[in-house]
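Structures incoming, each one as structure tokens.
All of the numbers you see were taken from the coordinates with simple rules; none came from a lab. A quick note: this is a predicted structure, and the numbers were derived from the prediction, not measured. Cβ atoms are built from the backbone, for glycine too; each structure is taken alone.
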Structure I
Amino acid sequence: MSEQEKNKNNPLHGVTLQYILETLVERYGFKELGAQVDIRCFLINPTISSCLRFLRKTPWARAKVEELYIKSLGK
């Protein structure tokens, strides 16, 4: 099975974390994003770069953000 076939049904394939975060912030804003995903970096002095740093170092938080992104694709 080729790599392309393996990732055919993966909605995150080829999508960067920065793109995911920017899309969610544009859709919800930091305040609503913080309400949807209980992560302090969205609520206290949030910036894209500070949130990216946190999400790259924290796998459980990144998973929650990616899950919200996938859910938002269905809307």
Structure II
Amino acid sequence: MTLDDVLQDIYALADELRSYERKYNVLSEVFYEAYLEGEEPPDDSWVRDWTAWASAYKLWLRRRDSARSLAAAR
């Protein structure tokens, strides 16, 4: 992937993360820490969102690291 590709992914993922943050009124970083610690959603109907949110955040972290590596290699 090129740096431009990675940045486009980051922007798209950031939009998705903001949507979850607005819906649940929690920053993704705070949510992800709780998720990793095994915190369960208070409502079973949220499970699908929480799984998708955690996946999107994990991918965002990977893309961010990739962007830093690619930018440093320039």
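For which of I, II does helix-only ellipticity at 222 nm (-39500 (n - 2.57) for each DSSP H run of 4 or more, over all residues; to 500), calculated from the coordinates, equal -26500? Before the final figure, lay out each step's value.
On the way: I: -20500; II: -26500.
The value was obtained from structure II.
As an exercise: relative contact order in percent (Cα under 8 Å, 6 or more apart), calculated from one structure in I, II, equals 53. Which structure is it? Spell out each step's value before the answer.
Details: I: 31; II: 53.
Answer for the origin of the read-out: II.
Thinking only about distance in nm of label points 7 Å out along Cα→Cβ at positions 36 and 60, which of I, II has the largest value? Write down the numbers at each step before the final one.
On the way: I: 2.1; II: 1.4.
Largest calculated value belongs to I.
By the measure distance in nm of label points 7 Å out along Cα→Cβ at positions 12 and 44, tell me the structure among I, II with the highest figure. Walk me through the numbers on the way to the answer.
Working: I: 2.6; II: 3.3.
For this comparison of distance in nm of label points 7 Å out along Cα→Cβ at positions 12 and 44, the top structure is II.
Given a value of 13.1, 45 for Rg and Dmax of the Cα atoms in Å, point me to the structure among I, II it was derived from. Intermediate results must be reported in sequence, preceding the final value.
Values: I: 13.1, 45; II: 13.8, 46.
The read-out comes from structure I.
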